[in-house]
1. Suppose you compute mean count of other Cβ atoms within 10 Å over residues 4-11 for every structure in P, Q: which one lands on 16.2?
2. If helix-only ellipticity at 222 nm (-39500 (n - 2.57) for each DSSP H run of 4 or more, over all residues; to 500) computes to -7000, which of P, Q did it come from?
3. So relative contact order in percent (Cα under 8 Å, 6 or more apart), computed for just one structure, reads 18; which one of P, Q is that?
4. When Rg/Rh (Cα atoms, Kirkwood Rh) is calculated, the result is 0.94; to which of the structures P, Q does this value belong?
Structure P
Amino acid sequence: METYKNKVLETAEYLRKRIAKFPYIGLLTGTGLAESAGSMNISASFDYNDIPNFPVSTVQSHRGRLLAGDIQDCAVIAMQGRFHLYEGYSPAEVTFPIRVMQELGVKVIILANAAGGLNPKFNTGDIMIITDHINLTGANPLIGPNEDRWGIRFPDMAHAYDKELISMAAEVAQSHGVQVRKGVYVGLKGPSLETPAEIRFLKTIGAEAVGFSTVQEVIAAVHAEMRVLGFSTITNVHDPEKPVPVTVEEIIEVAKTATPALEKIIRKVVEKINETKNS
């Protein structure tokens with residue numbers, strides 16, 4: 001843990017010397033969603049492989065860049081591409097950027113992912129605001145010695161996704177004519193996609209979207225006492241009685257088409273967060 005902490009501090013110090021303003025909001029995007037940070041006024045850009053100690057994204061459509069700048073005069077740091085357990089990374093490596101953001105002073109984190117829909121009322125291309133999650137990865141980034149500098153030993157997850165931010169995002173979407181859903185996201189390890197029997201099981205336990213990311217980062221963010229807002233772009237809707245094979249290329253394409261609407265919601269939410277912060 002001491003070595004890990006020192007790496008986090010080293011990385012944070014590297015970035016601190018190279019960004020104009022300390023970020024208040026962190027933005028983390030995934031498959032096909034890199035352009036959801038498109039409204040940023042970028043003051044600094046870093047390739048992941050140029051940042052000391054930073055993991056490197058190996059997934060198609062994950063750009064592997066860290067951006068610093070502002071959205072609507074609010075200081076933001078944005079990750080274009082994340083890390084996954086299925087890439088072979090440990091939970092600590094997956095959440096390394098969250099710890100770096102914590103050291104930089106981030107108080108709010110907004111996450112976006114591509115997910116398969118489980119709710120039959122959902123449509124391909126829908127944006128779902130995550131209200132809660134189920135962690136079925138078999139992993140947790142808090143396993144091992146607790147770093148008291150970052151949070152308490154047993155963080156409560158009853159309100160992992162901030163209710164005020166959920167309401168804010170829903171109101172913003174409605175006022176701009178963007179239909180959004182709300183639902184529970186379930187995180188699996190991947191990378192194999194779900195069998196029909198697994199889909200039936202996930203629906204039975206209350207999941208409405210499924211993917212291979214997000215839950216590790218959210219656990220670390222809650223431990224760090226960050227406010228969390230999460231979005232899933234529904235790239236396909238599962239019907240276990242009539243399963244239809246899906247390709248990564250199709251998933252990426254759907255996620256890209258939803259990006260403009262998602263970017264609009266994120267931009268307006270950041271603006272409202274900044275107004276509230278400064279009021």
Structure Q
Amino acid sequence: MPELPEVETVCRGLRPPLEGRLLTRVVQRRPDLRFPIPEGFVERLTGRRVMRVERRAKYILMTFDDDTVLMAHLGMSGRMTIVEAVSAPPAGPHDHVEFETDQGVLIRYCDPRRFGMMDLTTVQALGEHRLLKKLGPEPLGNAFNASVLDLALAGKKTPIKAALLDQRIVAGLGNIYICEALHRAGISPRRAAATIPGARSERLVREIRAVLGDAIDAGGSSLRDYVQASGDLGYFQHRWQAYGREGEPCLHPECDGTISRIVQSGRSTFLCSTHQR
């Protein structure tokens with residue numbers, strides 16, 4: 001599933017062709033994705049001007065000139081790609097939604113597994129949307145720091161890996177980048193969350209920000225279906241230090257350990273037990 005860096009990369013790719021442009025044509029080819037697509041979806045968006053394309057956690061938010069907000073989630077296999085309408089290939093069986101602008105740019109949403117979603121809300125109601133209202137702070141924003149993380153982790157006996165997957169603690173983190181941040185910070189994913197506050201928390205916040213920033217700069221990590229809005233692959237998977245490297249040497253400076261894989265909450269966790277404590 002695309003995580004924060006992949007969604008941020010998609011948003012950055014969508015801004016130039018969408019912000020300030022009118023949607024002259026909206027196509028909806030099925031009534032639902034993971035959830036039903038709202039009634040009047042096509043009518044409510046056709047002829048509206050896109051004012052902003054933003055991200056909240058793993059959600060793409062498009063705000064229109066009438067304060068309507070389109071919320072989109074890519075799910076497991078969703079992708080949004082940009083093509084010229086006049087040269088676009090025919091829609092495929094999994095191309096479920098399309099947006100065409102007054103400059104002849106086509107944004108095509110493809111989702112073979114249909115685990116993505118689209119919903120409509122308003123600027124005023126956005127903060128209380130059922131999918132957003134309980135989310136924690138953005139890890140790249142000013143509201144996320146060691147003090148905030150300390151408070152969120154206080155008294156939690158769950159492993160730190162599981163705690164960071166909880167979107168109520170910090171929004172947008174997923175399996176790949178948690179493994180990478182914990183590896184960089186030298187913190188075992190097995191360690192109880194309540195033992196993190198203090199120096200470990202300072203290191204962890206710093207490395208979460210760093211690994212997310214590095215991944216965004218590299219266009220995200222391309223696994224299975226993910227591509228950027230331009231159609232290009234991301235490249236951060238070539239810079240992983242822990243994730244997916246079972247049996248390979250640890251790349252942490254001055255460490256002669258080996259990356260191993262364990263299973264936590266049904267998900268693979270990659271770590272070096274030599275320097276992650």
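1. Corresponding structure: P.
2. Q
3. On the way: P: 26; Q: 18.
The correct label is Q.
4. Going label by label, the one that fits is P.
Rule-based calculations on the coordinates, nothing more; no lab input. Just so it is clear, the model here is predicted, and its values are computed rather than measured. Cβ atoms are built from the backbone, for glycine too; each structure is taken alone.
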